[in-house]
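Student: Structures are listed in the sections that come next.
Here, each number is a calculation from the coordinates, and none is a lab measurement. Remember, it's a predicted structure, so these values are computed and weren't measured experimentally. Cβ atoms are built from the backbone, for glycine too; each structure is taken alone.
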Structure I
């Protein structure tokens with residue numbers, strides 16, 4: 001689903017410009033995603049004839065069912081700019097090129113299910129597999145340790161619970177159980193604050209070992225989620241706040257748009 005909006009009072013030339021602009025904007029936005037269920041682009045311009053001079057009052061994108069880098073699912077994403085100046089000549093060539101960088105208010109919604117599927121993504125797996133930090137290899141006789149079967153549940157008040165498993169040379173299926181509070185750091189990192197070992201979910205005979213492994217796992221999580229690792233062509237995302245709502249994790253912030261995808 002693709003759409004656009006401009007002022008209703010417009011000349012034929014402005015109408016042509018509007019159609020060209022919406023087509024170019026839609027094509028540029030699609031470069032951000034490996035796939036998308038729906039994307040809607042709205043361009044606001046009053047009078048609409050300003051488009052022909054490359055002046056836009058605001059630019060808004062909203063999408064659902066988006067996939068980034070073929071493995072990271074986004075339930076919903078939206079952003080809206082203030083006034084933007086574009087090179088209208090680029091629109092005639094089927095692209096949307098900014099004359100100067102701009103900022104946009106942004107919101108991203110992730111589902112609990114999509115977060116759990118993200119733990120299977122290559123970018124995440126390489127941070128969970130074959131780990132050889134000293135705190136872990138001291139427990140495994142020098143052998144690397146991997147964490148698997150990660151399951152995250154969103155809780156009220158920005159809290160989460162996470163379970164996982166790991167294997168040691170002399171013990172398989174060691175349970176990892178913890179709760180933590182999600183927080184934003186430096187507007188780009190998602191931190192796992194105040195991790196607590198959930199001893200009641202672990203058999204008594206293995207609690208001591210599981211607690212040490214859980215502490216190490218919590219440290220790995222706390223250094224894992226950094227938006228700068230998610231390279232979106234020309235778009236830098238920053239978070240002001242996050243909130244858990246039911247089975248959704250909602251990020252509010254802004255996007256710094258240096259150029260539209262495919263035009264850098």
Structure II
């Protein structure tokens with residue numbers, strides 16, 4: 001009898017976590033009564049991250065790490081990203097009256113805008129683990145981040161138009177040499193300025209830091225025609241660019 005009871009209790013202990021997980025995600029319904037699949041849940045989560053409805057998340061939901069990894073490896077991710085850069089060119093061709101006086105400027109973020117951190121996050125459950133900043137910076141210091149091809153094409157197109165390219169990154173200044181070498185190695189060269197965070201900037205939010213840099217650029221006479229980035233904190237705050245374009249990035253959130 002004791003053996004049977006022990007087996008039953010063991011089975012229940014195994015079953016309860018599964019039941020709780022199923023209740024949280026797989027058994028959920030919308031207010032209209034539509035059953036939500038795991039794919040529905042994760043796609044909705046990703047979409048609402050991009051729409052900036054979901055903010056300040058620390059990690060990708062455990063249930064969605066596989067989905068996020070699949071998306072980032074997919075043709076859809078490439079199509080979504082390339083469409084963003086194509087819209088930058090449409091905007092430039094139809095709405096920008098460039099002065100060509102050395103003050104027409106475009107701002108790029110670096111991580112997951114020009115360079116991909118996907119190899120690092122792939123080893124960290126595609127954003128499903130709390131990231132150790134020291135480990136991330138060690139990875140960055142090796143200078144092996146690949147280029148995002150669609151961003152490289154846009155970068156070169158802007159350069160050919162005589163637009164001054166300003167790179168503003170939340171990376172810290174001690175990574176300047178590694179960052180420069182990495183950018184050049186994968187094909188980026190000829191930018192006007194590379195701005196990284198100094199000690200005084202580290203006490204600011206990324207949003208405030210980047211807003212302050214833009215203010216300084218405008219005070220120096222630059223016209224910021226556009227910004228391409230992967231985080232909302234790179235385009236929020238004032239002053240901003242005349243247009244902002246965001247690449248998809250469901251792996252992490254930077255405030």
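Student: One of I, II was used to compute helix-only ellipticity at 222 nm (-39500 (n - 2.57) for each DSSP H run of 4 or more, over all residues; to 500), and the result was -6500. Which label is that?
Tutor: I
Student: Computing relative contact order in percent (Cα under 8 Å, 6 or more apart) for each of I, II, which one ends up highest?
Tutor: Working: I: 16; II: 23.
Once relative contact order in percent (Cα under 8 Å, 6 or more apart) is tallied for I, II, the winner is II.
Student: Here's a follow-up. Looking at structures I, II, which one was mean count of other Cβ atoms within 10 Å over residues 114-121 calculated from, given that it came out as 16.2? Each step should come with its number before you reach the end.
Tutor: Working: I: 16.2; II: 20.6.
Traced to structure I.
Student: To which of I, II does the computed value 0.05 (FRET efficiency 1/(1 + (r/R0)^6) of positions 98 and 202 (r between Cβ atoms, R0 = 30 Å, to 0.05)) belong?
Tutor: Numbers: I: 0.05; II: 0.30.
The value was obtained from structure I.
Student: From I, II, which structure was semi-axes √(5λ) of the Cα gyration tensor in Å = 46, 16, 14 calculated on?
Tutor: Structure I accounts for this read-out.
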